[in-house]
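There are structures below to look over.
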Structure 1
Amino acid sequence: MLGSTHGTLTTDSRGARVIACGEQPGPAVHGRPAEVDDLDVSGRPLYCDVPDLDRFFHPESVAVIGASDTEGRPNTGVTRQLLAWSERVGARLHPVHPTRPAVFGIPCSPSVSDLPEQIDLAVLLVADPLPVIEELAEAKVKFAVVFASGFAETGEEGAAAQARLAAAVTRSGIRLLGPNTNLNAFEHFRDDLDGPAIALITQSGHQGRPVFALQELGIRLSHWAPTGNEADLETADFLSYFAERPEVGAIACYVEGLKDGRSFLLAADRAARRGVPVVAVKVGRTETGARTAASHTGKLTGADTVVDAAMRQYGVIRVDGLDELQDTAALLARARPPRADGVVVYSISGGTGAHVADLATEAGLRLPELSDAKQAELHQWIPEYLNVANPVDNGGHPVGDARGRKIIDALLDDPEVGVLICPITGPFPPLSDKLVQDLVDAAERTDKLVCVVWGSPVGTEPAYREVLLGSSRVATFRTVANCLTAVRAHLDHHRFVTGYRSPFDSAPRTPSPSFRKARELMRPGQQLSEHAAKQLLRAYGIRVPREQLVTSAAAAVRAAGLVGYPVVMKASGARIAHKTELGLVKIGLTSASQVRDAYRELTDIARYEDVSLDGVLVCQMVERGVEMVVGVTHDQLFGPTVTVGLGGVLVEVLRDVAVRVPPFGERQARDMCDELRGRALLDGVRGRPPADLDALVEVVLRVQRMALELGDQLAELDINPLMVLPRGQGAVALDALVVCS
């Protein structure tokens, strides 16, 4: 199993044990190292307090408020399940009901105050949980679960009721799961399975069923957290907690909406530090999905492009379907770290091998051509006329005798190969049974990953049910697509965590000298003129063209002489957003007469369009380079985000951009550039020289610093175009738009 490093145990403001985030040494205060500031320069937290949820999942005492044993009533079924679960975890269950003397033969307390002992976990089977919270607080109950619905998922009135519940919970010191949750946390988890486990987090209980059912295939599950509306405990709390559990090999999530973007990123960062893979389905890729999710849980889904980028930034593996969630989490929980990233496809059919090889390559997997020596070795057992370069076609017959195992061993012994994928499109006993047994036996002797795709639609064959599913070393799939998705995630995860450095450790905590200059330029609630926006860029060391702001034709001619012909002239005003469309830009001016005429034309257009000017900019003309855009926007969940993409007048048409959520380092800034579809333009095309990628990355990092330091004061920044010059010549911000909050 993947290693796990435990943090320091301490106490939070509620008196509950927490695990301090962060790896720095030193005495801990309120769950954080004393010598490290808690907040970054934007005022956002850099560390998370992880609640100790041991007493939630394994309580010693449980109270059921509203318990019932009257057949046919919903509370009776819930009480019965909680009673069985309490017996399994060794907890004492105390029913609470104002009129019943006993429930299922257990003496009943009329109220919370009459309970015979302090309670770890209270389960509320009441329609209105709010009045009960204060009683639980007085009884010093640690955890509570609220099943009742009718809160934020129902609209404004329900959201207000949930806000009142959340406020009461905060005052009480209780940690609460729900409302609008279910019994999934109290399911029957098999205790006869070993190996690393999957911990499951879902906001919809039914959506976790496929992962929970993995136990029937021999894959261990350790926990299930059905978070519901997350009035208190949220996905991030359970994610952080599970990342600390030594038995957890992977965390599977079904997320409809995130309660707080920074909390989620800190939790994902915690898992990344410990090398624990997180696989997530996140609803909201489409407008319909986002709207449905909001009606179900009453939370923001967030702009999906930002959510997607944020997850990728912290190594969260996002998948689309529950079948992908199930298969990917199962593989990541149990597979050992890869020895190599090369994938070999091995089959009894040339057609099958070619098809799977195509799909694997399309999925981004590397299929190395096997060496001449390895191919010669394989041809000892495989006829010469069959292709063994990769994919490897054995022709069928060798799997029926000793040759089959020798072929598999030879492939796994190749240092280029880290993963072997064997698609079996349908059963063909006894040969398929022998092939399966050879694969299982070979997997037992190697650290490399062996994957089998059992393509039979029946799934009742002994080779599948008894041999493949009985092996903890072979990863078995029912579809090629899910196999390739899981293998890609496995290789990507280990590539990501190797050398992972948390950006929160190096995030700026104090403002730079640039901030003092920048703050003087900000105008709350206003858009800055281009001239003022460029001054803001200059304050952060971002290069802009030589330019002067003038208010007369004569001054424009003098400025052009100082700037140097040819020049660009642009109207500058606080309310001008799209100068080109209004005709407020003139380029390539080469003489004083052209400059005088351009000044008069620009000011005439401004008067006609009723645009207020603070002057006209006379700018150095910069021609050679790649036009990019770098910007800052605010996301409702994550706060400031930084964007880089192909720029110019077609930026909104091309929409070729990459996004990151600060803080991030140089590696992520370079990854942003590599994600662009037009990335090749930066390398130089059609005889053009390569662009100065280092300068582009530097601008992205400086813009990030600006976004962090100005924080909520900066509503929007758009540098477009940022002209990235040939390698070694830097980058110049030719235009900029700044909107202050």
Structure 2
Amino acid sequence: MINPIEGRLADLDERLFMPRELSWLSFNARVLQEAANESVPVIQRLRYLGIFSSNLDEFFRVRVAEIRRLITVSTGGKRQRAKELLETIQEQVAHLQQEFDATQSKVMAELKKRHIYIIDETQLSRAQLAYVEEYFTKHVLPSLEPILLTDELAIPALADESLYLAVDMQTTEGNQYAVMEVPSDVVGRFVSIPRGRDAQGKVFILLDDVIRACLPRVFRGVFNIESASAYCFKFSRDAELEIETSINESLIEKMASSLKQRRKADAVRFVYDATMPEMLLEQLRKRLGFGRYDSLIPGGRYHNSKDYIGFPNAGAKYLEFKPLPPIRIAELDQADNIFDALRDKDYLLYYPYHPFDYVVDVLKTAAIDPSVTSIKVCLYRVASNSQIVDALINAQYNGKRVRVVVELAARFDEQANIAWSERLTEAGIEVIFGIPGLKVHSKLFLIDRMENGQLVRYSHVGTGNLNEKTARLYTDFTLLTADPEICEDVNEVFEFLKYNYRQPDYKHLLVSPHTSRVGIMRLIDEEIANARQGFRAQLFFKCNNLVDRQLTLKLYEASQAGVEVKLIVRGMCSLLPGVSGISENIKAISIIDRFLEHPRVYVAHNRGDPKYYIASADLMTRNIDYRVEVICPVKDAAAQRTLQDILDQQWNDNCKARVIDAYQSNNMVTSEGKATLVRSQETIHRYLETGKLPRMPKSSMRKPSIRRRRGKS
């Protein structure tokens, strides 16, 4: 039998996939929508602007850099498509930047209404200028290292993503040019200064403008300066790391060497003050070596708006989101030993609604419990002051066998993970670095404990990192379980990570790169078969990104077979929902709110006996085929019910959800015809606290039903 999707899509392949780069820009546009939303507290709107800027930095360092490499190494039609895609990206980024600037102006105006002012050096009163000059001398000047731009001297490698000032000095000897880094990591970007005599509220000046106000003093009288101006610029470098294959260096040494090379990698974006004099701009272009496929983006006076993420709330509490208090779990709080509670039932935690303290408590208890014999854990990204690492070191000191898998190639956390691995090794812990060519992205730990002479295992399987900081900012699921079948499979994962020449035998987990793809495909195929036999068939997937082509085609096939497909995708979605004859049974939404939606959950109706999975893996080729990822069944009935109730609230969100359509137009899901407003991140908190669901359509997932087609007996 001919696969219907293959027959229909043979000539439509490219038109049925949204380029993931453009889909990613659509995601960042959703972040910008929240910054523009006047119902959002104004300090949070400013922070959304910072998130937008930070996201865009990473986009250029990773996605745009990859397209540039593709243009360099490709030929013919492939090269031409990459060039056209890059041009489209540049056009869309320019459009988004215009929206950003307009939104920023509105947010600044709103801050002024709340008596929070950000002024520049031209607006300083005499008393404020005196304060700024004193602050500059004490705190800023010692950190400034200007570099003169001359034909005789090569410009050193400038730091990626740092903020720089390009200085144009008119001196008695002629024009002089220089660059210097703005040391915001040393003294902070926003400097609080005294209010005017009659002013109310709080006044800030940016560190860039502090330097501008005192610019001649930077050069300490070396030049006879008649006038001087400073213009912001920043650039992004290709973030790809190339690991040398030398056998004479350890993996840590190779990674450290590659990180040094990143500082000299090709620049892929140059953002600068549009008022910068052409002569100075040409000097920078020449010195930084920009080519024809680089993005040179003129902008406003200020850059590195990602610093808005850390803007302090200098006003009333209502100017930012009201905190949601963490929800405690009585059984875990009341247990004398947390293992007594975990032995009796599975616990599904949902951060940041539940406190991450429970996970820390499991490891801290294991570290001192004489019955615990060993701990194995995967670390991908951890907090800067990690209680997780402290607990593991304490466990080693208390005689436990501790094995830690540290992923050195966690992008932008490489340097931190090198430091963690060295600290763990110094404590005597067995540290391994996974498998060449496969990032270890699993969120696992496994504890062995002797109870009444028998080995009992406890495992953690999560959708997010073992990181106290991100657990307060991201939504993520954790399953804490003593289920012997799950724990045995988790142990198989750890054995594979140490002895990767062995063929693992997983009974219940789907594990990349071995069984994730075939397992997800089987899940979809089963629903396709159910639909063709006349049964209700439904798939409900939640993930960060859906860009794998084979899985996208399989979901198109499911739609054509009559499977109802619901997708909640936070970021990139290459699948085009609602295309007639292809994907009309697929609906997709994206939720942007106070917490970053990070879980991966995969659910199949299974004729009224649903299958539930939580996962570390997104539906991306890299996660399915080129990483070590775990997709774990949730078998406990209470945990399944909680999972489904949470998904249903998110699907019915009509306050913060956007429709993902074939055009990525980001239209808001409206409340028309719905009696209740559902803002899922708030209703979920009430639900976990009280057990009460908001009024909304009931889920069909738990209802066994059959839908006989005409002509079927």
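Values in this text are rule-based calculations from the coordinates and carry no lab data. Nothing here was measured: the structure is a model prediction, and the numbers come from that model.
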Given 3, 12, 19, 19, 17, 14, 9, 5, 1, 0, 0 as the derived value for P(r) over Cα pairs in 10 Å bins from 0, in percent, which of the supplied structures 1, 2 does it correspond to? 1
Here Rg and Dmax of the Cα atoms in Å, for residues 368-615 alone has been calculated and equals 35.0, 94, so which of 1, 2 was it run on? 1
